[in-house]
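Scrolling down, you'll hit the structures one after another.
Please treat every number below as a calculation from the coordinates, not as lab data. These figures come from a predicted structure and were not determined experimentally. Cβ atoms are built from the backbone, for glycine too; each structure is taken alone.
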Structure I
Amino acid sequence: MFTKTETIRFKHVDFAGIVFYPRFLEMLNDLVEDWFEEALDRPFSKIHETNGIPTVDLKVQFKKPGRIGDVLTKSLWVKNVGGASVTCGFQFKQADSSVCLEGEVTLVNVGLDKASNQIKAVPFEDDTRNKISKFQIPTDGL
């Protein structure tokens, strides 16, 4: 699993002091970006040089509110890697190990087809596929 921690800050919460749900999705995107940079050597700062990686499917369950000051352990793992796509599971846990957010995100490797000037799915290079595969966990392993 790829794991990072994040403290819930004032910028994440609404007037009630709990995480405003779109902020959880921003935290998830931060986790994906960190995974691509730190583990896959494909930083989003160079994404246009290495193809794009848009989210094409997202399933989220909000299990418990996150509150200002909570420290979340954010985990991401690979459930399935296809030719040009990767489906990842994710989970955000609080310090007491209770889950506040979990779900699944599917990302697709894309590039610009110069002939048609269209963005199309592009197979992962072998090096990237090998790095992604190191994070694959059997679904019965969680």
Structure II
Amino acid sequence: MPELTLFYDGACPLCVREVRHLTRLDTHGRIRCEDIQQPDFSTRYPDIDPDEARTILLARDGNDHTLKGLDVTHRAWSLVGRGALTAPLRWPLVRPVADRVYLWFARNRYTISGVLTGKRRCDSCASGQCDIDKN
């Protein structure tokens, strides 16, 4: 049973890249990654609002609590032994600014992906053929 189920946007190249990296580091199987773009997502996770999941990164922990935004990022990276890298984002003085920057990033992730990777959308994932586990 995973300690965290992370709901990510499989059509976003940067999101897919981060999930691939987390998956490689998750040698103990602590994180399950679920693509919100899959056709059966709402059937498998009826209690996760797809519109909210497209707006902000969501996750559910082992106690069935919902985490959002950078709280998800910090928890996921902590589970793979890299929480020290994201811990400053949760410090009281940094948190409000980091959360605002994250929300801006989330709204603009396709454009940012296009600038950084040359692709605004992950073709294989957007077509329902996500190959996240292959890399």
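Here are a few things to note about the model shown:
- With Cα extents along the principal axes in Å derived as 52, 34, 23, matching label from I, II: I
- At a computed 1.6 (distance in nm of label points 7 Å out along Cα→Cβ at positions 61 and 93), which of I, II: I
- With distance in nm of label points 7 Å out along Cα→Cβ at positions 21 and 37 derived as 1.9, matching label from I, II: II
- Origin of the value -12500, where helix-only ellipticity at 222 nm (-39500 (n - 2.57) for each DSSP H run of 4 or more, over all residues; to 500) was derived from one of I, II: II
- Structure responsible for 20, 14, 12, with semi-axes √(5λ) of the Cα gyration tensor in Å, for residues 13-84 alone calculated and labels I, II on offer: II
- Label whose coordinates, when distance in nm of label points 7 Å out along Cα→Cβ at positions 45 and 109 is calculated, return 2.3 (choices I, II): I
- Relative contact order in percent (Cα under 8 Å, 6 or more apart) - highest-scoring structure of I, II: II
- Origin of the value 12.6, where Kirkwood radius over Cα pairs in Å, for residues 53-116 alone was derived from one of I, II: II
- Comparison of I, II by distance in nm of label points 7 Å out along Cα→Cβ at positions 69 and 101 - largest value held by: I
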